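What follows are several structures.
Every read-out reported here was derived from the displayed coordinates using simple, explicitly stated rules and does not represent laboratory data. This is a predicted model, so every value here is computed, not measured.
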Structure I
Amino acid sequence: MSDRWKHLGPLPLRLMLTVGFLVHGLPKLTPAGHQAFVASLSALGVPSPVEVAWIIGGLEVVGAFLLLFGCMVRYVAVPLIIEMAVAMFLVHWAKGFGPGGIETNLLYIAILTSLLFTGAGVLSIDRHRELMREIPDEPAMVRRERPVIVRTP
């Protein structure tokens, strides 16, 4: 396969993470889903479960949209990796590697880590911002140099 498509590599990763985080994050922000998540956090002994539930639900939903648009991907990847690691150890570890276990968490962590290293890719707000920083304020052809005045005696 040619290298002309390799710059699109992060896009399907971002899209899949967006779907995953929205599917799991949106219910945490609904009244019934929030109460169920608070009960789960309380059972795990998490301090301030109501506040933590809002923070995690908000992180997943806001993070999903930032990933979707490729905005601040390297910054949002870090708290999402931490969240996935904590969920893996507190909730899924006992089930081992497989359905309902740590497999999904490890996949999310691996994808987020690759985005942390590579960035959001070309179809992203992050890339657009990089390109805008590279454009000089005045193009070189338009720049006006001071005229050199040569005085002859």
Structure II
Amino acid sequence: MKSVLYVEDDEQVSKYMAVAAAESLDLYAADSVDAAQALLNCRGRFDVAILDERMPGEHGHALLDTLDKRSIPTVFYTAYADEEHTRGHIVYDKGQTTQTELVALIESGEIESTIRMAKIDRLCRTAKSNTERIEQTATWLEQRAYG
């Protein structure tokens, strides 16, 4: 059974996720970033992390560095997200994806595959951007040297 760190401040949404995951996932629910940090400190490793973005106090993205350092595949399940905060992580919209659908994606391994593909895409975009900067710098240096 896959272990899932689920960070959600809305008690009703957490209850629905617990029901959806009851038979197939080992769900660890946290209602805040601090509670999630405590679970991470106690348990250490999860197969997947699901974060809400907007919560009282710290928002879900505050956990990204910790989760990334531990190589825990992470997605957002939220109604409010922007690229700046999610930093290229996969976002599932609460209005378009049910908890049952999200659980099925985790059970099947599809969510991990989607996360891997998103990471590869981010790395490719970064490499392309770096290559463009190197080419621009090389052109600038040539102009200065032979100008």
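Please state which of the structures I, II yields -17000 when helix-only ellipticity at 222 nm (-39500 (n - 2.57) for each DSSP H run of 4 or more, over all residues; to 500) is computed from it.
Of the options listed, only II reproduces it.
Just checking, which of I, II has the largest value of relative contact order in percent (Cα under 8 Å, 6 or more apart)?
I
Can you tell which of I, II yields -0.48, -0.93, -1.17, -1.31 when log10 I(q)/I(0) by the Debye sum over Cα atoms at q = 0.10, 0.16, 0.19, 0.21 Å⁻¹ is derived from it?
The correct label is I.
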